[in-house]
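What follows is a set of structures to go through.
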Structure I
Amino acid sequence: MNNKYDLIYEGKAKKVFSHDDADKVIIEFKDDATAFNALKKAKFEGKGKLNCLISAKIFKLLINNNIPTHFLELYNENTMIAQKIKVIPLEVVLRNTAYGSLCKQTTIKSGTVFAKPLIDFYLKNDELNDPLITKDRIELMKILSSNDLNLIIELTLKINAILKIFFKKIGLQLVDFKLEFGYDYKNKILLGDEISPDNCRLWDVNKENGTIVSLDKDRFRNDLGDLMEAYAEINRRINDSTEFNP
């Protein structure tokens with residue numbers, strides 16, 4: 001990144017820089033992969049580029065479907081320009097199918113498809129290990145008003161409906177995903193962060209024999225195969241989709 005811009009924040013997967021316009025930021029996607037709250041780490045050349053390109057396409061899809069997001073445009077293949085937001089310290093996880101931590105914390109069997117989506121909230125706090133948090137606790141801690149919390153739930157359900165249809169068209173099952181939101185300078189809630197195989201669980205399901213192939217970060221998390229191969233396949237399917245090639 002050009003030294004002209006100041007580094008505002010560096011996370012596990014992205015760096016956020018200042019922009020000439022104070023209401024905008026430049027987000028650079030890193031090649032780092034982390035799992036289990038960064039206890040497992042690795043670097044994959046080209047991962048940042050793929051996540052950036054995938055996120056840009058997904059954000060455009062959501063914007064075209066009236067979802068307010070922070071995405072503005074690509075700066076280059078691994079960097080985007082976004083609206084500057086004050087990030088809400090919550091991770092919003094929507095689950096369509098039971099898998100992962102939910103099955104470890106409950107008696108729900110892995111692979112159970114839900115009649116309606118389940119939304120969980122996690123407090124973004126590394127010291128507390130991002131704990132599961134209730135709606136009442138969110139309001140008690142004054143993280144969000146009841147109205148803003150309801151708006152985020154409404155947006156999350158709309159995003160899920162859009163993404164489920166889109167991914168199904170390219171042969172993928174959207175198992176679950178994590179979202180982050182924030183307030184822009186007008187105090188409007190926008191979808192932030194990224195939408196990529198880093199924070200979406202995507203299964204390629206063979207309809208003949210029912211076998212499941214993970215095409216997301218579970219490959220790295222659970223040593224299920226080549227991570228870059230999976231991310232490149234997601235990017236290829238998105239680029240080939242009729243959504244972007246009518």
Structure II
Amino acid sequence: MILCKKLKTPTHIAIIMDGNRRWAKQMGMTSALGHAAGVRRVRGIVQACADQGVRYLTLFAFSTENWQRSASEVSSLLGLLTLYLKKEIKSMGALGVCFKVIGDLSRFDLHIQELIQDAQSSTAKNTQITLTLAVNYGGRQDVICAIQAWQTENPEKSVAQLTEKDLSSHLSLFYAPDPDLLIRTGGEQRVSNFLLWQMAYSELYFTDVLWPNFSSDELNVAIQWFSLRERRFGGSSTSLAVNA
């Protein structure tokens with residue numbers, strides 16, 4: 001008899017929240033209202049992940065490439081980020097959310113930087129789930145910065161001595177295990193410079209559902225799909241052969 005090892009709920013889920021603008025177009029709304037609908041979706045997904053036992057949730061909110069969008073759209077995105085930081089802190093505390101932000105924050109104005117710092121400080125002791133927003137984030141830049149940080153700490157060493165463990169400890173998401181599952185909404189099938197190092201062995205789930213429509217039921221479908229995956233990490237089958 002062959003018994004297959006059943007996988008648990010993913011410890012860490014990463015999500016590329018795509019489709020806000022297309023949702024808005026379908027609804028006859030502006031892009032700004034589409035992004036606002038996407039922001040409203042976040043709280044429910046955080047709650048659903050916590051209820052499922054997910055310990056880490058990382059959301060791609062604003063990439064280094066998003067600055068190339070129109071000035072009005074960038075302004076709208078930053079305004080929504082500011083509003084989210086102001087409004088969601090109390091609910092984060094109630095949900096037991098430990099809130100973190102990764103990415104280059106230097107390009108944001110001081111007010112946003114202070115809101116981020118306040119949000120991180122006020123939720124630092126929460127342990128139910130760690131929610132990370134990736135803002136002004138790029139995976140390639142993350143790796144470059146990690147190498148530079150390691151070299152700064154170890155000026156007497158050659159880069160030839162740098163190990164995977166050394167690099168991982170200097171990445172912006174050093175405090176979390178690598179994502180078990182990446183979800184991308186909106187129908188595109190690419191990782192778009194998101195957590196390139198960390199997703200070496202992540203399961204990749206792509207759905208046509210636009211982010212504002214991505215409900216807890218859709219999350220459950222993704223988790224069920226993940227539970228059927230056989231994760232070998234480059235090794236042999238995880239199935240266990242047991243004599244009947």
Structure III
Amino acid sequence: MSIENVRKIIEEMKRKKLDVEECLVETSTPNPCATEEMILSAEKNCGIIFPESYKTFLKEYGNGDFYLFGAEPLMGVGDKLVDSLTTTKNSLSVLMQKEHGKDCYLFPENRMISLCQLVPFTYGDSLEISNDHWAFLCDKEYPNHDYPVVYVSQHSEDVICKLDNFEKWLEIFWIGNKDRKAEDLYLPTFYFLYTDWQGRMDLIDADRSELMEIYDRIRMENDANFKKYGVNG
């Protein structure tokens with residue numbers, strides 16, 4: 001895994017026709033790329049240094065605030081976008097901490113983490129409007145700021161999926177979608193790991209106590225998908 005791999009994916013995305021449904025073209029078209037200054041400002045506001053893979057995506061593909069192939073709503077950085085990443089961090093992390101208690105459960109590792117350690121880079125879901133989102137897990141220092149990325153469930157506000165980094169997230173998204181066409185519908189990354197609709201909904205809709213009972217079973221039922229994409233956790 002490398003920045004070269006991220007750039008290879010970006011070039012393949014650029015070459016592929018944006019064949020989403022007509023009603024999604026406007027919201028799926030990438031915005032102009034982010035500048036170094038925009039990224040530095042967002043890093044300062046968020047209190048972290050973004051991984052190079054994410055910064056490369058923002059600078060070479062698009063500055064968020066659009067739906068990636070109509071399937072993944074990405075955040076943007078910079079004053080013109082009202083620094084949507086920072087704004088969403090405040091609403092999804094800090095606000096949740098104040099209203100619902102400061103911790104959430106990281107199910108893939110069976111431990112608690114603070115909501116303030118999550119910095120989202122997606123919001124909602126294009127196929128089902130919700131608060132499900134992917135976030136950088138900034139619970140400690142990671143080499144080269146290459147944070148794991150985690151998926152936060154809309155109902156329990158707990159983490160129900162963890163990947164090594166943003167590069168792995170992007171890789172899974174592209175491997176799963178690159179041969180699809182608009183009539184097939186492009187799918188979010190989470191859907192390629194949890195392919196069964198009912199199991200996926202059970203995870204997303206469960207509260208913490210219910211997740212304690214069903215998480216391991218549903219995760220193992222989808223283990224072949226995780227192995228297919230080189231995900232061990």
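For the read-out distance in nm of label points 7 Å out along Cα→Cβ at positions 76 and 196, a value of 4.0 was computed from one structure; give its label from I, II, III. That value comes from structure III. Given 8, 34, 39, 18, 1 as the derived value for P(r) over Cα pairs in 10 Å bins from 0, in percent, which of the supplied structures I, II, III does it correspond to? This value belongs to structure III.
Read-outs: derived from the displayed coordinates by stated rules, not from any lab. Everything quoted here is computed from the prediction, not taken from an experiment. Cβ atoms are built from the backbone, for glycine too; each structure is taken alone.
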